[in-house]
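Participant: What follows is a group of structures, each given as structure tokens.
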Structure I
Amino acid sequence: MPIESPIEANNRTYQAPHAPAVVICLDGCEPAYLDAAIAEGLMPHLKRIRETGTDRQAHSVIPSFTNPNNLSIATGQPPRVHGICGNYLFDPETREEVMMNDVRFLWVPTVFRRFQQAGAKVAIVTAKDKLRALLGAELEFVENGACCFSAERSDTSTQAEHGMDKASAWLGMAQPEVYSADLSEFVFAAGVKLLAERRPDLMYLTTTDYVQHKHAPGSPDANSFYEMFDKYLGQLDDMGAVIVTTADHGMKPKHKADGSPDVIYAQEILDELCGKGNSRVILPITDPYVVHHGALGGFATAYLPSDANVADIIATLAATKGMLQVLTKAQAVEQFDLPEDRIGDIVMISDENQVIGTSEEGHDLAALTEPLRSHGGLTEQVVPFIVNRRIDIPDAPQLRNFDAIFYSTTAASSTS
């Protein structure tokens with residue numbers, strides 16, 4: 001069925017679809033994870049959906065981190081429009097490094113809000129609480145209306161703030177440990193129960209990449225995770241939902257042959273070029289949950305002194321082993337659709353098997369019990385985009401993960 005351009009999704013008039021539309025964001029789901037689990041016979045439901053529905057790949061936004069991509073999916077727009085360009089930023093107003101999880105950083109309403117304003121029922125379940133306020137921005141939590149709660153804080157959710165009192169008690173599952181696969185399973189289980197009890201018109205389920213940071217595609221723990229997911233996917237499919245399964249980013253190995261992290265310490269390089277204390281490297285992967293990645297990712301930005309020779313600095317950084325791209329602010333804004341007032345003077349992107357850090361002493365890597373796997377750059381941009389209905393998705397322009405709500409609701413509106 002022909003479909004209008006998805007980039008218009010956040011500007012059109014919304015109405016409740018005929019069938020429930022469900023978007024699942026599998027955090028850190030490198031496409032190879034699905035291929036490996038299907039090859040082992042562990043994902044029969046997804047295998048069937050791939051064969052009978054629509055099986056494509058899409059691009060995430062850059063930086064390929066959690067917050068920018070979840071908010072792009074939630075708004076149907078790139079970071080230049082919604083403003084969330086990392087998990088963490090240097091706030092130019094306060095001159096402090098802060099988490100970008102406050103609603104004040106979000107520039108536009110979410111598609112969830114637009115649907116609720118049109119009279120549709122909305123449900124959102126997140127693994128970590130850091131996304132909950134942003135995804136639920138401006139929703140009204142009336143009785144049996146919208147809900148937006150996290151697995152991480154499910155013991156203390158309230159009707160007034162989350163649309164659900166004590167979600168863990170309602171679900172009959174204990175509040176999970178934040179560093180566990182159980183956090184994601186809670187999200188899937190809650191989605192199935194919400195679909196059965198509340199029948200939301202639009203539901204968004206977003207997980208954590210704890211497993212993907214620690215375990216490669218085809219490994220026993222990774223396969224177990226995707227086998228678990230497949231069971232819930234089958235239940236949602238059996239209940240008649242139109243489902244788009246995508247991801248916020250992929251995941252790549254970022255370590256040397258001996259298993260130690262392969263890190264470009266950018267702050268150390270800039271201290272030599274600009275003098276110690278005269279520049280500031282910001283790592284937007286940083287969030288309250290750095291145990292599994294040590295705040296090391298494939299994307300970084302840096303603020304330089306006013307008298308810096310930017311061309312020489314870029315040339316030196318670009319020649320560093322493992323550095324894929326170094327761009328000026330203007331180039332990064334143009335190439336990646338970023339908000340110019342929330343990135344530094346330069347942007348750095350590492351290669352497939354390297355990450356960018358500040359300085360060696362600036363990262364506590366003692367908790368990395370497995371060889372580092374991480375994300376953030378261009379090599380983690382390809383993600384799955386799988387729909388359990390056969391729909392017509394144009395070959396050009398490039399399909400984006402933030403087209404997910406558009407295609408799910410459009411397909412659901414065409415279902416009688």
Structure II
Amino acid sequence: MNYKKIRLKPKKEESLKRFHPWIFSGAVQQKDNDLTEGEVVSVYTSADEFIAVGHYQVGSIEVRVLSFEEEEINASFWEKRLSSALDLRKAAGLISDNNNSYRLVHGEGDNLPGLIIDIYAETAVIQSHSVGMHESRMMICEALKAVLGDSLKNIYYKSETTLPFKANLGAENEYLHGGKDVNEIAIENGLKFYPDWIKGQKTGFFVDQRDNRSLLEHYAKGRSVLNMFCYTGGFSFYAMRGDAKLVHSVDSSSKAIMLTNKNIEINFLEDKRHEAFAEDAFKYLAKVKEDEYDLIILDPPAFAKHRGAIKNALQGYKRLNAAAFERIAKGGIIFTFSCSQVISKEAFRLAVFSAAAMTGRKVRILHQLTQPADHPVNIYHPEGEYLKGLVLYVE
């Protein structure tokens with residue numbers, strides 16, 4: 001390998017010996033001149049022993065490790081990693097005619113830090129969270145075509161909002177492959193939906209809630225359901241299939257409400273049980289009558305995206321859950337979530353406990369929820385466990 005080198009300070013290789021995929025800037029003693037952000041570098045210990053190869057970047061995380069072996073990061077490397085990721089999804093039984101939407105690559109969970117790839121029917125949506133992955137996008141595109149073959153018709157690159165803004169890359173969202181006659185409908189557990197990968201949040205749909213939506217379907221029968229922060233209505237159309245009495249979807253975005261209504265329509269044409277409202281969540285909850293709903297879903301966007309926001313985020317979760325506890329019918333069920341990576345399971349649970357105590361309701365935990373198998377957590381990178389949820393029975 002002929003990559004530029006980074007050398008670590010003494011004893012700073014210990015986390016790498018445990019296969020943690022991040023090298024922080026404080027661990028670096030020396031680096032070659034003229035390093036370009038995003039290029040592949042070789043990392044050596046203070047004793048000049050090779051220990052890793054990865055993408056160099058400017059910031060607190062200086063290297064995101066691609067491999068702990070001395071290997072070239074070439075076409076063969078990308079195909080091998082994507083094939084390994086696909087094998088995991090097949091082993092988990094996630095790919096079928098009944099389910100053609102799934103996450104193929106989940107960053108560190110698939111040993112590709114900084115890279116997200118979601119599959120929606122015939123389309124792959126790539127998101128880069130590092131400059132290195134951005135610079136590698138065409139090799140990743142070619143590897144995707146090789147691994148997925150004829151099942152893949154389109155590859156859309158959507159990283160305009162996820163790349164480090166200080167890198168000043170001027171990246172645009174674009175089709176790297178295909179883009180004509182795109183199949184806009186995907187299937188999740190037999191239900192159809194429109195993933196809006198061009199203008200929607202993230203890659204166009206939140207596939208990480210697939211298992212939790214299925215669980216909600218189990219509880220929906222005969223209930224009056226309120227889906228807060230509904231986005232494109234995933235929980236709503238599962239509740240409909242679960243034979244809910246009525247389903248109300250709420251989101252502050254009128255575009256999200258439009259997509260929710262489209263998704264309900266393609267699954268439940270002319271079904272009058274559903275209504276959607278474009279309104280602020282807290283304002284909507286404030287006017288809800290007691291006992292109006294006996295199943296409420298609280299799936300807000302990340303309240304904390306960095307550690308400095310943790311305190312305010314926990315207050316937000318406490319306030320939101322308290323509002324739901326105050327209004328849900330006796331014997332009601334609440335599905336409540338946090339997708340903030342910096343909020344621990346313990347801190348989130350404490351915020352929900354505090355909300356219950358404030359309202360004086362008797363609350364029991366039925367399920368503790370997390371992300372599905374296509375969002376794997378690298379055992380050496382526990383930070384990858386970001387989604388946490390509780391299913392609560394409220395007396």
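We did not get these values from a lab; they are worked out from the coordinates using the rules stated. Just so it is clear, the model here is predicted, and its values are computed rather than measured. Cβ atoms are built from the backbone, for glycine too; each structure is taken alone.
Participant: By the measure relative contact order in percent (Cα under 8 Å, 6 or more apart), tell me the structure among I, II with the highest figure.
Facilitator: Once relative contact order in percent (Cα under 8 Å, 6 or more apart) is tallied for I, II, the winner is I.
Participant: Computing percent of Cα pairs over 34 Å apart for each of I, II, which one ends up highest?
Facilitator: The structure with the largest value is II.
Participant: Separate question: I have 3.9 for distance in nm of label points 7 Å out along Cα→Cβ at positions 53 and 253, calculated from one of the structures I, II. Which structure is it?
Facilitator: Computed on structure II.
Participant: The value 0.20 for FRET efficiency 1/(1 + (r/R0)^6) of positions 141 and 221 (r between Cβ atoms, R0 = 35 Å, to 0.05) was derived from one model only; which of I, II is it?
Facilitator: II
Participant: Separate question: Work out the source of 17.5 here, i.e. which of I, II gives that when mean count of other Cβ atoms within 10 Å over residues 21-28 is computed.
Facilitator: II
Participant: Thinking of I, II, which structure, once distance in nm of label points 7 Å out along Cα→Cβ at positions 37 and 381 is computed, gives back 2.0?
Facilitator: Label of the source structure: II.
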